[in-house]
Structure 1
Amino acid sequence: MTNAVEISNVIFQWPTGKTPVLDIPEFSVGTGERLFVSGSSGSGKTTLLNLLGGVAVPDSGAVSVLGTRLDKLSSAQRDSFRADHVGVIFQLFNLVPYLSLVENVLLPCRFSARREAQATATDGDPVSAARRLLSRMGLSSDLFAGRSVTDLSVGQQQRVAAARALIGAPELLVADEPTSALDEDARQSFLDLLFESVAAEGQTLILVSHDRRLEAMFDRHVVLADLNHAAIRQVPE
């Protein structure tokens, strides 16, 4: 199995910090793998995802995603790479309230010609792709046409956010605590739908959460503290 993600000797420290947030000697994720990364609040889970998406760059070390060294790219190049190749499911959804469900899902296609072309290739046009993904998530256009995202339940909003991340089949999908606001039934339903979509597209999924109950659903589970030498140094004596 080839690797979708490879990290080596990465150190990241915030400019105002006194110690590194992340110090990861080695970390890799196989192509098509569903990986669960657990860690407590403040352990660096979101920072790790920011490195994988090119939102942040390490102070030292190498971050390779889909064979591209993100730490070697300019800020504009990283933005372009992320738009083309990485789908992000945010903890707080980040939906645009004045846009319809379909328009929210289409947002990545506005920033990535590659994802727009992929959506067109699979469904004829991006709007059809958005509707298909929403339908797969249980939000058919017939029932939800004209509805604002603010009228949806928390679980439904999370499904819109997932459809937005999936459109155009980015090779890597990263999810930051995506189930933290969901009850048990909604959490299970959301993850079932997410896994179904990821499997259909052959995507690599990295999901981070503090909820260890999720680990059995994934191909592999990694505890961030076991990777992160910075966490070891921060343990009080």
Structure 2
Amino acid sequence: MQRLLYELAGEDPGRRFSPYCWRTRFALAHKGLEAEGTPWRFTEKDRLAFSGQGLVPVLVDGEKVLSDSWRIAEWLEEKYPDRPSLFGGAAGLVRFVNSWADTALHPALARLIVKDIHDCLAPTDQAYFRQTREARFGSTLEAIQGKRDAELPAFRKLLQPLRGALADKPWLGGDAPNYADYIVLGSFQWARCTSPFRLLAEDDALFAWRARGFALFGGMAAQAKGFPA
């Protein structure tokens, strides 16, 4: 049975950078499921009309069509219970990480890389991205990202709960990675695929955790088109 995953791409179709698509890509790999990835861009809403909405990821698994990374993860867990669990019996805690990443981590991270994201896009997508993001932030992309050196310490402080969770375990999921790890790894992969800006100091515990995560599944994330982490 063929699976198809629609993934957000830059001007270069090989640059797949959505944090939500990476969550799904990690989830599929965790379950040992293959899916053919197909590039999709911001202004190609009509290509997703069959899904009833206009955002990626969209996963087509046989006759099943799913959108929203969290919904996809829940469905994979239910559909393939004989394969490694994504949540490890702690779905509530993993959902908390999902919400924290969406509402705290992503807004802070976006401010550090928003102009770099723009520069990776095709020209038609650049116009859309600039209009929507400048309306969201109330400022130009250049002005937003221009403050990133000053904002980096606050961003690193925001990550302290992750360091606490890794104080005595190698993964957010405990002794082995689970979907909580993939959520945050997807966020860091969003940055790695679009921006050369260095988010973490090499002596940060998260630096080593991120490297371990990017090396999972045969280096799936590390080998994707992007910048040195």
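With distance in nm of label points 7 Å out along Cα→Cβ at positions 101 and 173 coming out at 1.8, pick the structure among 1, 2 it was computed from. Source structure: 1. Quick check on the output: 25 is relative contact order in percent (Cα under 8 Å, 6 or more apart), derived from one of 1, 2. Which one produced it? The value was obtained from structure 2.
With helix-only ellipticity at 222 nm (-39500 (n - 2.57) for each DSSP H run of 4 or more, over all residues; to 500) derived from the coordinates and found to be -11500, which of 1, 2 does the value describe? Derived from the structure labelled 1.
Given structures 1, 2, which gives the highest value for mean count of other Cβ atoms within 10 Å over residues 45-52? Comparing 1, 2 by mean count of other Cβ atoms within 10 Å over residues 45-52, the maximum is at 1.
Read the figures in this text as sums done on the coordinates, not as results from a lab. This structure is a prediction, so every number in the text was calculated from the model and none was measured. Cβ atoms are built from the backbone, for glycine too; each structure is taken alone.
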